[in-house]
Structure P
Amino acid sequence: MKSAVETLNPTRVRLTVEVPFEELKDSLDAAYKKINQQVTVKGFRKGKIPARVIDQRFGRGAVLEEAVNDALPKFYTEAVNEAEVNPLGQPEVDITELKDGELLAFTAEVDIRPTIEIPDYSGIEVTVDAVEVTDEDIEKSVEQLRERFASTSTVERAAQDGDVVTIDLEAKVDGEVLPDGVADGVSYTIGSGELLDGIDEAVKGLEAGGEATFTSQLKGGSAEGKDAEVTVKVTTVAARELPELDDEFAQMASEFDTLDELKADSRKRLENMKQFDQATQAQERVLDELLKLVEVPMPEKLLEDEINTRKHNLEHHQLGQMGIDLAKYLELQGKTEEEFLAETKEQAEKGIKTQFILDELVNKEKLDVSREELTEHLFRRAASSGMSPDQFAQAVAQGGQVPMLVGEVARGKALAVVVEAAKVVDTNGEVVDLSDDEDEVEAAAEAVEAVTGEAEVSEDK
């Protein structure tokens, strides 16, 4: 076999391959064997039909086609290895010559991983939000806990803000009751904003047995988006009673003996949450600065595939589960299709660029992924997918996705290296030290996943 490589641009090459016919012998034998198992010829046992009979009855061309299809992947891989290129995705193959008994020639165009130079990144500096927990934050946290332990009791008075009412609803459009426009026994907290616009004003002031009619735009169902005439009838009114904020409440709602201990724990938890948010913010902003430093040629076919993948996943998975189509989604978002496609392209470019740069950093810094790091990452991915670790690990292994998980952890480690080298200060001018964060690699991996999205830039040979 002879091969040559031609660089079409920084991200695409054309391989030209010539294969002497004798090198197709194994594939020709395999083609005759396969056809033998698929056809029947009178006078011959299945699988024992001579090659000359197959040529006569089914044509030599069918055999050659089967042999070439079998041989192409092998010779393409050999050409890739000889050229020492890193292909991305599947090649576009064109058979340029096929002479029976003499020669097979073909070309293969394919995107390749571009050569990237990583500059000095130690000068990166970013500013993040300071970790500040106020007394107001503590009070809000404790109040939310208090709300969870609220009790209700039926009252004989008009409904008011904060009350829990039981209501019956009937919605009409153009004077006709909708098939899905009737609901009885609905529990609703006045002021929560969880049902229809205008319902709070309609039920406030009503006692049990009272009813009112109001107009509201429907948020779902068969007449979603249309204005409906809604009749609401109140069947019961219940007042919510919050427990007293005292040591007894702390003992009921937590493992602490006093309200002060509960508040101290709330402060600590809020600080931990804000520290995690601060670390995530630092990683995202450091990554943005790193992307500005590096020029990355963009493979056009890879970019097109990534855009299509993101669009497909949005339409057929996320929006499909919500029961809306892309047009409705764009309407709700207030975007045109052109704006959506421009944003998707920008996100896809950023995701591909991030993978290229961090993969190059993995090689440059000689970063390895330990079994412990991979296991921790697998546990987190399993939790986010709603599967048990064993189920997720089995699905990953069966899908051949272990290298993908290793890549995710490795990129997280690469970003963590850059973050440690960067100067991170908060809005108070204080230097933020993230080097002691035990979950830094996992958090960095999450930050990378948020940018790179669903698709994985893979090398195919």
Structure Q
Amino acid sequence: MYERSSVAELAESLKRELNHYSPGGKLPSSRELIERYRVSPVTVSRALARLTAEGLVVTRPGAGAFRAPERPAPARAGDTSWQEVTLSAETTADGVPRAVDASGVLITLAAPPPGVIELNGGYLHPTLQPEAAMAAALARAGRRPGVWGRPPVDGLPELREWFARAVAPTSTAAEILVTAGGQSALTTALRALAPPGAPVLVESPTYPGMLAIARAAGLRPVPVPVDPDGVRPDLLAAAFRASGAKVFVCQPLFQNPTGAVLAPDRRPEVLRTAREAGAFVVEDDFARRMVHADAGPLPPTLAADDPDGVVVHVCSLTKVTSPSLRVGALAARGPVLERLRAIHVVDTFFVPRPLQEATLELVGSVAWHRQLRSVSAELKTRRDTLITALRTTLPGPTLTHIPAGGYHLWLRLPDGTDEAAVVAAALRAGVAVAPGRPYFGAEPPAPHLRLSFAAPAGPAEITEGVRRLRTACDEVLGSG
């Protein structure tokens, strides 16, 4: 049994026992708990620490652990109805509402109920995460002198240099800001590049978290359609002219959710179109390290083809490691870098030094290259498993594109399908899937589902998940 599982189980057992003790009553000693539950002293210590953090137990050095005093009831129930008036009046000068719908983001963040297969997740299954390598890196980092000290606000120089080499051959550490993951970097970029009320061009469909960031900043997302070759330059140019936007956010590599890669002939067109509009391109390069084993050579970043500072590059290590390794980077050149730095510092001060030091230890280790190779091979296997299962078990919906990287497939449902009904029926059948609606900034042209093959436990669970999805589709569409 894993140590953390033992800790959780012991903590739950002790919670149930607390009702047998009056407030202030003394719990059994650590030695008694070790003998009764046949666990290690470390497990007992961690379980008691968990209950202490939850306010259920009080520990006294030399005396033992005691049930915490009862919490006093609030004097009266508060009246928060006034907030409805205040929040509904909170708009920008251009009347853009600041209310944010985070449902599309929460779908990929929330853990599914027990027994439900996670085909909607946004992260690697724990068995694919380099837990041992990250633990070793954190332990080594913890022994570095000054690890708990204040880091440079732009990030550790060695880490900035490592990110610079990955962004472009000509990038330098001076053009890099270390951020708390990709979401934080995107937030900083949009706040720096567009004032509240301004339009911002986005791919359609696109990542719901980016749409939520834009709306939280009071921006107006303007959708630009993508096809299997990425964003269409002719429609991008028309959108710049019609909206007057000065920012375009895109994912040129393994776009979320379609998996498209921006075609070679479109890359210079996108940069030229933005440059002529006097606009920035925010390149969200979130999946470069999640390339599949059969993908072949990857195209360079858009930033590598941009000497003029048009591109603000965003990348992160989170997707290929763990949801909690929230370390990413912003890369930019020219006067915009100072604005990005100012907003980054105001928002976060800096990324915690222990996390940066641990990241340096990780990416400098042999285990890092093993992790990239392992994820590359496993994602290809899982993608192929999901494609086979869909084609043999679920013939009605169609795949719009087979990606060579990333962790999901974009499935188009038959016209007229009640997308929300399929998602709800799937959950009843024991599989969680992501609806397509949150990926569109405007009315969607057709119903879709996004299916993740990184979050399930393995190929067998992927196949079973599709079987359950078939049950849901039969319920909604009819088995006809």
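Readers should treat all values here as calculations from the given coordinates under stated rules, not as data from a laboratory. No experiment lies behind these values; they were computed from the predicted model shown. Cβ atoms are built from the backbone, for glycine too; each structure is taken alone.
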Original post:
Which of the displayed structures (P, Q) returns the greatest value of distance in nm of label points 7 Å out along Cα→Cβ at positions 210 and 242 on calculation?
Top reply: P
Original post:
One of P, Q was used to compute distance in nm of label points 7 Å out along Cα→Cβ at positions 50 and 386, and the answer was 3.1. Which one was it?
Top reply: Q
Original post:
Given structures P, Q, which gives the highest value for Kirkwood radius over Cα pairs in Å?
Top reply: P
Original post:
Between structures P, Q, where is mean count of other Cβ atoms within 10 Å over residues 306-313 highest?
Top reply: Q
Subject >> For helix-only ellipticity at 222 nm (-39500 (n - 2.57) for each DSSP H run of 4 or more, over all residues; to 500) computed as -15500, the structure of P, Q it came from >> reply: P
**OP:** Name the one structure among P, Q that mean count of other Cβ atoms within 10 Å over residues 10-17 of 19.1 was derived from.
**Re:** P
